[in-house]
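Before anything else, here is the set of structures, which you'll find just below.
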Structure P
Amino acid sequence: MTESAGSTATDTRIGLATEGLTKRYGGVTAVDGASVQFHHGKVNALIGPNGSGKTTFFNCVTGMIKPDSGRATYLGDDITGKASHRIARAGIGRSFQLCRIFPRMTVMENMLVAVRSTSLRHVLAPSRSAGELDRARELLARVGIDHLENSEARDISYGQQKLLELAGVLMADPETIMLDEPAGGVNPALIDRIASLVRDLNAEGKTFLIVEHNMELVMSLSDHVVVFDRGRQICEGPPSVVQNDPRVLEAYLGI
C-alpha cells in the first residue's frame, strides 16, 4: 500500500475538529471524549473496527444527533449541536452508510431535492430552473449516470445509487465532503470510479473525510488517517505510519 498521490500542498489548516466529544446510549459510550483534527484541503480517513464509534461521530458533527458533551468546530466556528441544515450551509456535505435517496422519485428529482429546502410538493412542481437542471445533468455526467436521469431511483443498481447520493451531495457545492463507507457493497470497478472522483475533486479544492473499511482504498487515497477504537482516537498520521502502528494492529487484530 502506498500513500496518496493526491494533494501535495503544504497547507495543514484544520478544518473539522472536536474536543472531548462524547455520545452515550444508555450504558454504552459510543463516542468517548474524542478530540481529533482533520486537515482542510486534504483527503482524511476515519477508520476503526466495527463498533468503534465512527458513524456516531459523523452523526454528532453533522447535526444528525446531539452529543452529550464536548465541542465540534469547523474552520474555527463552533457547530456543536447545530441543526443539520445549518451545518450543511456552513460548507459540510455528507453521504450515509445506507443510501438516503427517494426510491420512487427519478434520478433527476433526487438531484433537485438535494438543493431545495422547500416542500416536496415544490420539488416536484413543473417549474425547475434551467440552472438547477444544467448543474444536475453536469454532475450526473461526472459520476457516470446521466443516462439514468429519468429512471426511478429504486430501479438502478446499488452502486449507481451510491453515485447518485454523491452527486446529490455535490449539488450544494460543499467545501468539505464526508463519505460514510462509499465503497461498501459495490464492485471493484465502481470502487475505482469513486476513488478517481475523490482524487479529482480533492485536486479541485474539496476536502474529504471518509469512513471506510476497505483498507487498500483508504491507504491509497488518504493524506491523513485517524484511527478510532472504542469511541476514541488511538492513532493518527499519514497512511505509512498508521498501518504499521502496533496500537492499530491490536485494535483490528487483537495482537
Structure Q
Amino acid sequence: MSTAFVPNLLGRIGQYTRETVAQIGYAARWFVVLLGECFGALRRPTLISEQIHFIGNYSMLIIVVSGLFVGMVLGLQGYITLNAYGAEEQLGKVVALSLLRELGPVVTALLFAGRAGTSLTAQIGLMKAGEQLTAMEMMAINPVQRVLAPRFLAGVVAMPILATIFNGVGVVGGYLIGVKLIGVDSGAFWSQMQSGVDIWGDIANGVLKSFVFGVVVTFTALYQGYEAQPTPEDVSRATTRTVVFASLLVWGLDFVLTALMFNK
C-alpha cells in the first residue's frame, strides 16, 4: 500500500465531511428564510389554495388506490397471523393501529414525495432555468415569498389530509377483506378497533407524524428545485435527489418520532 494513500483518503473524507456540513448549514439557513417568508405568503390565501388543489387533489388517486390495497393486505396478513393464536377478533385493532401509527403517515409521505415532490422540484427548476425567478427579482418581487412559500404551506396542509384519507380507505380495505371476504365478525372488528385506538396516543401522534413529513418532503422538493443549476440535465437530477433525500429523511424521522411517541 502506498504511503500517500492513507493521507489522501483522510483528506477526501475530511473534504467530503466539511462540504456536507456546510451544505446542511446552508439548507438550515434557507429553511429559516422560507419560514419567515411564509408570514407574508399568508396574505395571499388564493395562491395557497391553488397549490393545495394542485398538490392534494392531483395526488388523491394514487393515495386512495394505495390505501385500499395496503388495507387489504393488512387485513389478509393480519388474519393469517392472528388466526394462529385464535385472536381473529383483534383484526380491526391491528389494521387500525398499523395504519394510524406507521403505514399511513410513512407510505403517504413516500407517495407524496414521488408524486407531488418531484412535480414541485421540476416546477421550480424549470422556472429558474427559464429565468422567471430572476425576472421577479428584477421587478422587486421576492420569489421566495411569491412562489416558494405558498407551495410550502400547501404541502404542509395537504400532507396530513392525504394521510387521513389513506388511513380511512385502508381501514375500509381491511374491513372488506377481513369481514366481507374471510368472515370475521363485523361487530368484533369495529368494537375492538374502537376500544384499542386512543385519540391522542394514536390518532394525534399519527397526524403529527404526517405534519412533520409534510414539512420535510415539501422543503426538500423546493430546496432541490431552487438550488438546481438552470440546465435540463441538472433539473432532472434534482427531481431524483428529491425522491432519494426525502425518502431517507422520512424513514429516519419515522424511527425518531416512533421512539419518542410510542416508547411506553
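Before moving on, here are some points about what is shown:
- Among P, Q, which structure scores highest (criterion: distance in nm of label points 7 Å out along Cα→Cβ at positions 111 and 239): P
- Computed 5.4 for distance in nm of label points 7 Å out along Cα→Cβ at positions 183 and 223 - originating structure among P, Q: Q
- Here Kirkwood radius over Cα pairs in Å was derived from just one of the structures P, Q, and that gives 18.8; the source is P.
- For distance in nm of label points 7 Å out along Cα→Cβ at positions 15 and 231 computed as 2.7, the structure of P, Q it came from: P
- Structure with the greatest value (metric mean count of other Cβ atoms within 10 Å over residues 135-142, set P, Q): P
- Origin of the value -9500, where helix-only ellipticity at 222 nm (-39500 (n - 2.57) for each DSSP H run of 4 or more, over all residues; to 500) was derived from one of P, Q: P
Every read-out reported here was derived from the displayed coordinates using simple, explicitly stated rules and does not represent laboratory data. Bear in mind the structure is a predicted one, so any value in this text is a computation, not a measurement. Cβ atoms are built from the backbone, for glycine too; each structure is taken alone.
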